[in-house]
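Structures are listed in the sections that come next.
Any read-out appearing in this document is the output of simple, stated calculations on the displayed coordinates, not a laboratory observation. Remember, predicted model here, so these are calculated numbers, not experimental data. Cβ atoms are built from the backbone, for glycine too; each structure is taken alone.
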Structure I
């Protein structure tokens, strides 16, 4: 038994920022960005924020599922760039969906770029062990507000956006999940929240993102291969029995290396990093929704989702559509 995705959707800001436009903001070029990452553009908020994007993706997923929002008993939002620390983004989405007058469990999760996979697996445990029939799982990020726009090695990589799915319990055999973590805040992370009280003050500098690109590349390749091979082995499957693999959309060169090492077909891995850049926890659900819209995924398909990111966290799951 396991979960089935019955609806999906995504939402991005209205403003699209191309590599050419970035040339006027930071010292970089379209060629430099694209050849090293496969990224051509990304979307950045102007008037929108995390709550707006999460709600927009949620509405699309609910419409896709063709259900009444009141059927939803659980809302999980994966994010590390919430609009505010509290209330959670999930609670804000619940209110905007008009679900305040019924029992709903709503909370946020932070597993960085692996967040959507962690949230999906968590939702599965709720559906398996409770009376909840349907859950709304969202990945939403506004990464542009934590970027150091003077750091050309990182700010060109990321974008803002949200993706969502509606899931229900499926009374059929379903492969398991695989999650892992290795605590390391040096390779990939943000600056610390400042301490500001009458006894101790460290200033109020903006939160900024940092990344060791070479270390992240090595980690990501290893994490994807470990996740794919573990899921296949634990469920007695071959790579050919997976209809589509949707990895976290961080860098095309990472996926190219994984494809080569696994001796896989490039067509088996879905990529849209060129259009959106790295949207962290939002990247997998955005890609999943696009793959469904482009009919790369059809009803009855077996799809593997693979995430990796800060924490360091990584993992994946296989879902039915």
Structure II
């Protein structure tokens, strides 16, 4: 490959790789695309002093070293200071994500032998304040699950909630679930997660009942032609926003937490397991995490757990 390279073509190749080979969700691919296009525009501006047509812009890959990458990060911090209206776009957390995207991109280029060394391997992340994951209290989840499913129209909602909370699967994993992936004999579901990794996750009797009830309604509506397990009222595969709206609407009935998304149900699944004494390594496998450090974010101590420990141990409790 010549030294002068069309940077946007390389980005397109990387996006195809994470989409088709690594099975990343559509939202993740879009985030990577936006971050890398911003990075490419910075490189073009640095090299040419002006913006160029993406099809014509060429970059000398050998000229991209650690100082240039640090300049990109510094530019992000400058935008963070100047653009108050878009503070969220350039928060430390967002900048960390952009750095992670750039590091993944250069790791891909290095593995493909497009570059001979990886300058991004030494790129550091800014310090970010660790936020505890939002989760719904176990008592509130029980209230909610008892409310849903009172009539036929809610059987889909009930099945989705029971599966989310009963397995901790991601939104993308749920909507891509096929009928053959659900094993009622063993009460397990086969999930295709990030990085094209497959895992088997068990579910309980309540989830099994909700899933069976949903399938009865699905059979009545004659939706058997589709391979996808969950379908909307038109017999089509669910789309992410459709599920997110439903989850938010139902969670609003029982909790005041700010974030009400399908991922909160995943957080709740992990938090409640660990609060009840589940082994963190087992929870890691159930969630499909690659590293234990990712699972450790759920080991925060809940107020209820603190009170219980205090009452059991303190002589004056």
- If Cα extents along the principal axes in Å, for residues 34-209 alone is calculated for I, II, the one returning 50, 49, 35 is structure I
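For relative contact order in percent (Cα under 8 Å, 6 or more apart), the calculated result is 26, so let me know which of I, II that is.
Working: I: 26; II: 17.
Matching structure: I.
From which structure (I, II) was distance in nm of label points 7 Å out along Cα→Cβ at positions 42 and 186 calculated, if the value obtained is 4.6? If you can, show how the numbers build up before the last one.
On the way: I: 2.5; II: 4.6.
Traced to structure II.
Comparing mean count of other Cβ atoms within 10 Å over residues 114-121 across I, II, which is largest?
Sorting by mean count of other Cβ atoms within 10 Å over residues 114-121 in descending order puts I first.
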- Query: Between structures I, II, where is FRET efficiency 1/(1 + (r/R0)^6) of positions 170 and 266 (r between Cβ atoms, R0 = 35 Å, to 0.05) highest?
  - Reply: II
- A value of 40 was computed for percent of Cα pairs over 33 Å apart; which of I, II is the source structure? II
- Query: From I, II, which structure was helix-only ellipticity at 222 nm (-39500 (n - 2.57) for each DSSP H run of 4 or more, over all residues; to 500) = -16000 calculated on?
  - Reply: II
